[in-house]
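Readers should treat all values here as calculations from the given coordinates under stated rules, not as data from a laboratory. Only a predicted model underlies this, so the values are computations on that prediction, with no experimental measurement involved. Cβ atoms are built from the backbone, for glycine too; each structure is taken alone.
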Structure 1
Amino acid sequence: MKLIVGLGNPGFKYVATRHNIGFRVIDNFAAKKQIKIEKEEQEALTGSFHFKGEKVILAKPQTYMNNSGRSVGKLADWYNIALKDIIIIYDDLDLKTGQLKIKPSGGHGGHNGVKSIFNHLGTTDISRVRVGIGRPPEYMTVTDYVLGKFDNEEEDKAARAVKEAVEAIEDILLQGIEQSMNNYN
């Protein structure tokens with residue numbers, strides 16, 4: 001069984017923000033596969049499908065970003081999912097807007113949602129798809145930036161990155177994280 005988690009904040013006011021790009025990837029993946037993300041469980045909205053005889057759960061934690069680990073930990077425990085079978089998708093300030101990076105492990109890079117997941121799961125060995133959102137301008141705080149919306153030029157790059165992230169998730173399911181890193185990084 002696999003658990004694919006997009007990080008973001010619940011609520012209409014956060015829908016199109018940079019910080020919610022993980023939710024956006026999950027929504028686009030679900031739409032492509034015709035999966036509804038509407039089941040409420042373990043403080044998340046989930047949907048599932050079967051791929052190569054294995055159940056795959058898509059999740060959008062509803063705990064707000066900084067407490068994402070609470071929901072991810074509950075889902076992993078409830079479904080008895082091995083840590084190696086969890087993939088998280090999230091926004092990354094250290095990558096240019098639209099850039100994608102797949103990694104099998106590593107640090108949280110200051111991302112509070114990822115830090116929460118590491119704390120709840122007790123490991124940093126969690127596969128991830130990082131979607132670049134770029135750095136804020138000097139006059140803007142990080143919080144205001146990540147909770148802000150993409151401008152038109154950034155939105156084009158973000159939309160392409162979301163599409164590429166959906167393809168990367170499919171690739172990870174087909175070939176595994178190591179091969180996908182070679183294909184996308």
Structure 2
Amino acid sequence: MPEEYVSSNRSKFLYFAYGSNMWTKRIHMRNPSAVRKGSAQLKGYRLDFYQPVGEPSPVWNGSRATVVEDENYTVWGAVYEIDLKHLPSLDAQEGVNSKRYVPITKEIVTSDEEVLTCRSYQLTEQPTNAVNLSDPTIPLERKPSKTYIDVIMLGAEENQLPEEYLGFLKRIVHNGRLASAKLLEELFGKNQ
């Protein structure tokens with residue numbers, strides 16, 4: 001395990017969330033020790049969504065978020081400090097064991113200009129080309145569900161991400177679908 005994102009007392013690690021885990025309620029569902037440290041940016045990456053052929057997300061009912069190297073972009077998100085004992089839970093939530101995502105270690109820059117090394121996750125199978133996420137004609141496998149975008153927006157607003165980035169997130173075209181009934185119940189206490 002890379003040591004860079006583990007605290008000096010080896011009991012906690014830093015995690016950069018750019019998708020649904022930006023929302024505190026969502027991250028606490030599986031990782032109750034997560035403490036939000038603030039907002040941050042991952043420079044040289046773009047936010048994208050992708051659903052590999054034959055791998056629909058039965059939980060979210062749409063494509064999954066990922067970060068893709070691209071020097072012209074920046075991805076904003078939230079930094080959490082999490083007990084090291086919850087690392088397996090976070091890996092499981094992100095689908096590391098099923099090889100949907102791989103853990104990555106990246107330097108991020110906080111809103112206070114502090115550089116931190118954090119664990120994050122990236123889809124194992126990445127989209128091969130950039131698309132305009134606000135274009136309604138993008139392929140279905142590039143569209144997240146309505147619920148997924150709603151939860152990402154809740155996290156982005158909670159973390160007070162820059163207005164320009166919030167505007168970008170609001171323009172992302174979704175597939176009109178809701179997440180599974182079980183997840184809707186966990187997130188909102190009812191069907192959305």
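One of 1, 2 was used to compute distance in nm of label points 7 Å out along Cα→Cβ at positions 98 and 122, and the answer was 4.3. Which one was it?
Values: 1: 4.3; 2: 2.2.
Corresponding structure: 1.
For which of 1, 2 does helix-only ellipticity at 222 nm (-39500 (n - 2.57) for each DSSP H run of 4 or more, over all residues; to 500), calculated from the coordinates, equal -12000? Could you put the intermediate results ahead of the total?
Details: 1: -12000; 2: -6000.
The read-out comes from structure 1.
Hey, mean count of other Cβ atoms within 10 Å over residues 34-41 derived from one of 1, 2 reads 18.6; which structure?
On the way: 1: 12.8; 2: 18.6.
The structure behind it is 2.
For the set 1, 2, ranking by percent of Cα pairs over 19 Å apart, for residues 58-129 alone places 2 highest. Here the criterion is Kirkwood radius over Cα pairs in Å, and among 1, 2 the highest value is seen for 2.
Here distance in nm of label points 7 Å out along Cα→Cβ at positions 154 and 170 has been calculated and equals 2.8, so which of 1, 2 was it run on? This figure was derived from 1.
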